[in-house]
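Listed below are the structures to be examined.
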Structure 1
């Protein structure tokens, strides 16, 4: 322990990822009184919990999420207040922090995508194919899949009965076992490379109803030149325009209609895909963000 402290005292900045370290703040300030603390707030955790509360199915679940959200809000806001700099991934999250803590130093550093790695290739499936990606242990992703299968996908199947919905991500089959074997639904667990799945898909869907921060899955899809249909929550925080780089649907019917329109209108799908790729390359490439990070930190 003394050796670790000696090394830490040589540092002039301490980078904190996630609010889970906030309970140790008193010890950090005591042991390293002069160090500059930077918090990288990947999301606003209490906002995520508040949204889970809004979509919870039972009163017991609602009560639990409500209590967790209140506790997390206190922890996060107290932690942000003690930081020398808070970095959020969107203007939306920055405004949320400043609404409660107007004197805190907050900068926006957006999430990005490796546009060299996520390079499109033309190999669409013969019949319409929709794709959703994400780690399925994350409750917001699991809820999004259930919501899409229950409320949106049946509306699409009425127009295109041959359409398939692929769900790919870590732990997918275990987390989504209730949907295994369902007609038109394919679940792919722990794919080694997501790019072939993006290439095969006609449309990437992001039916999120909860979560915070910004969605890497949208940036990846845009880099792969795939048209995206998202809920308002899914697209939150990204500087994208509905109807240009993606389609944003406020409800079930609009979401289904947007997907159907993209299946039917190839030129529209291509136009949105191209604009999405341009925006991902110009504003969300890691190369561009790396330069902003250096300016923000140093």
Structure 2
């Protein structure tokens, strides 16, 4: 089904016009996009103090939109579709306490492109901050997702992969055309890519430091990593689970599983990241790492904490 959807999207996109035309139609939204940037936690804390009233206004807006007890449907401009769209957030659990906030970060799914709030914000940051060219070499740590399809249609040299468990060799594709890669031992040569996009994957890798180093290795000098991870805004990384020497898993906190397109049981989360993720990135070979705080009612970029935090690291 994913392959059929890809080719339908590709045909539709070709009828709409070339990449530069599509990106051009988004220029007003891109030029008006101004996420706040932070080199570390203290800058962010100072920002929260200065903007306390604004953050309270954001919380009030989100309270008025709805709670986690029922579906929430709102409208806004979708950067991926380049047009106004309806966004939907499903209830977390029916009958939940009405005071519970919806999962805005992973909700507000666009009816057109199926991308949620965080994914659309990531695309916006990609276009605004990284400005890839049509022939840029881009590697995504996903392949059977709407976001991969969106990128591949507009940047034909993009490469995606999944972590397969069916015996497919690293760097090879399964009989379904899905490439297998292990982020701790990528098959790509040094300096292969201009951009690496790793969204909500590092928390599932016990040895995420090696994965960061591999991302740096396969990037060209000056290449950039666009990263999103579960981020709790505290100073330190939280270890939720770890692998023992005998291969079994030790849970240090109640097990947390995230959605996995390849496994209905989900994927175990080993880490929640804090502001020391910037230090981890620099230790892995990146010369610069910056956090971007993103929130917009008009664009449908909401988060329970008040903003979506994404990272860009430069080799």
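We did not get these values from a lab; they are worked out from the coordinates using the rules stated. Treat the numbers as computed from the prediction; the structure is a model and nothing was measured. Cβ atoms are built from the backbone, for glycine too; each structure is taken alone.
What the table shows:
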| quantity | calculated |
| --- | --- |
| Origin of the derived value 7.1 (mean projected area of the Cα convex hull in nm², for residues 33-128 alone; candidates 1, 2) | 2 |
| Label whose coordinates, when Cα extents along the principal axes in Å is calculated, return 53, 50, 40 (choices 1, 2) | 2 |
| At a computed 0.55 (FRET efficiency 1/(1 + (r/R0)^6) of positions 113 and 289 (r between Cβ atoms, R0 = 30 Å, to 0.05)), which of 1, 2 | 2 |
| Computed -14000 for helix-only ellipticity at 222 nm (-39500 (n - 2.57) for each DSSP H run of 4 or more, over all residues; to 500) - originating structure among 1, 2 | 1 |
| Among 1, 2, structure where mean count of other Cβ atoms within 10 Å over residues 161-168 as derived comes to 19.0 | 1 |
